[in-house]
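A.B. asks: Listed next: structures, encoded as structure tokens.
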Structure I
Amino acid sequence: MLLSLILGILMVGVAFLAASFSPRQPKTVTIDVGFSGIRFSLVLLAVFWVQELVGREVERRTVLYALAYPISRAAYLIGRFLGVVGLLVVATGALGGLLWLSVLFVAGHYTQGYPVDVGWPYLLVLVGLLIDAVVVASFALWIASLSTVQMLPVALGVVFAVAGKSLGSVLDYIERGADGDDALVGRYGPVLRAVQHVLPDLSRLDWRFWAMYGTPPADGAILYGCVLAAGYVMLLLALAVMTFRRREFF
């Protein structure tokens, strides 16, 4: 977990150095690379924290000591999840603050053609990245509630994060005709349309273009993304609680 946090700090540093590759838009490059680094770090922290607070306790049977107290299994699981969310909030604030400072100081007094917005749009992008990580954490929690393999929540959580982030762009590519490849559209189009009803489109929580270019999301896009994420989190928490209640630890 500490390594993931250090990795996030290093990636913010990489974002600062990346400005040298774009003499005309240094701040835009910094903020773009920085947001990607923060998202990557938050996803890793989310799955590792879930594994540490739930998966590892189940594996070592130390969960039995907690459940010996007069609390329900649902309260135990949701409490651990809220703890992970709290840690993610702190990590988002710390990494977001470091990136904010990097954007302010990069390129000195140079004024680029399309200035970045490090005000409310910047904060809103961080909120979207945080919600993204919370969705991944809820999925990892569900896997941890049923898994008997220690690292399975981490592995599947990362796969879930990558697939959810890529789903929107892949569907858009297919719907645009896949550059005229009709065979590809016919083969994978129906499968991807079916997958979108099960897997959330996490790209709907990425609003970085607002902070980078001053282009706000379409009307209702932010609300729709938040409602979609909230519904998915509640569904996964319900599944995790139901699974955890029926699990035998002896």
Structure II
Amino acid sequence: MFAQERRQEILKILMDKTKLKVKELSLTFDVSEVIIRKDLKLLEEDGKLERTHGGAILKKEIPTDISLNYRKILNLGGKKKITNKLYKIIEEGEIIFLDSSSTNLMLAEKLAESPKKITVVTNMLGIMKCLDGVNKVELIGIGGTYHSLLGAFLGGLALDSVRKINTQKLFLGGAGIDLQKGNISIFDSNEVTLKKAMIQMASKVYFICEKDKFYSYGIYNFGTIDDLDVIVVDEKPEKQFEEKLKENGVEII
């Protein structure tokens, strides 16, 4: 087995276990502990795991800044790739829900210039402003209590509205996806119930997933992998993530 293949296998094993020991890996791959430590060091430098005393754990981070203004400037290249993929998914005449997401805001800007005639449902103020007056788009705004940090309407009024609207496609944002536990998570507890309702009312759920979301998570879980039909990525995920998603019947675009 080549070194790169062995490192991929190490990450794959970490998907199923919370931690690994150098000695166990040495026996599993029939190589010295020195080689395993080198593998773990390189994987840590790549941001894939964290070394511990005598072993390693899969690296997960909680983002410290959740504001919309901050998220809008992160990974613009990746967001643009996802935006182009999402745009191609949208078909003439469809009813789509654009969740509160900086990537969905970029998509709305693209839709504002698009010839596609569609209906857009959203709880994000920026998307509403972007699509205001666009003749080809029937805009359904979800009201409620405005959360300025996230740039979205939340709360009971928003929840009541979401539960009354059936959508064909939901483009869902989130802080991260934990394939080890099968959870998708978010930053703010106020969004949990609303996102659950969005998922329930959509025929097909597309999770917007920049590559770093495989290595980060929010504080609050609002769903599981089983809730997702498709994950739309900016870059192809690591092999172990790809295999895990396919095992759970989730398509990757």
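Derivation of every value follows stated rules applied to the coordinates shown; laboratory data play no part. Since the structure is predicted, the reported quantities are computational estimates derived from the model, not experimental observations. Cβ atoms are built from the backbone, for glycine too; each structure is taken alone.
A.B. asks: For percent of Cα pairs over 25 Å apart, for residues 100-219 alone, the calculated result is 21, so let me know which of I, II that is.
C.D. replies: Label of the originating structure: II.
A.B. asks: Follow-up. By the measure distance in nm of label points 7 Å out along Cα→Cβ at positions 148 and 196, tell me the structure among I, II with the highest figure.
C.D. replies: Answer by largest value of distance in nm of label points 7 Å out along Cα→Cβ at positions 148 and 196: I.
A.B. asks: Let me ask something additional. Given 15.7 as the derived value for mean projected area of the Cα convex hull in nm², which of the supplied structures I, II does it correspond to?
C.D. replies: Going through each structure in turn, the value belongs to I.
A.B. asks: A follow-up question, please. Which structure, out of I, II, was helix-only ellipticity at 222 nm (-39500 (n - 2.57) for each DSSP H run of 4 or more, over all residues; to 500) derived from, given a value of -11500?
C.D. replies: II
A.B. asks: I would also like to ask the following. For which of the structures I, II does the calculation of semi-axes √(5λ) of the Cα gyration tensor in Å, for residues 116-171 alone return 19, 15, 8?
C.D. replies: Answer for the origin of the read-out: II.
A.B. asks: Please state which of the structures I, II yields 17 when relative contact order in percent (Cα under 8 Å, 6 or more apart) is computed from it.
C.D. replies: Only one of I, II returns 17 for relative contact order in percent (Cα under 8 Å, 6 or more apart), namely II.
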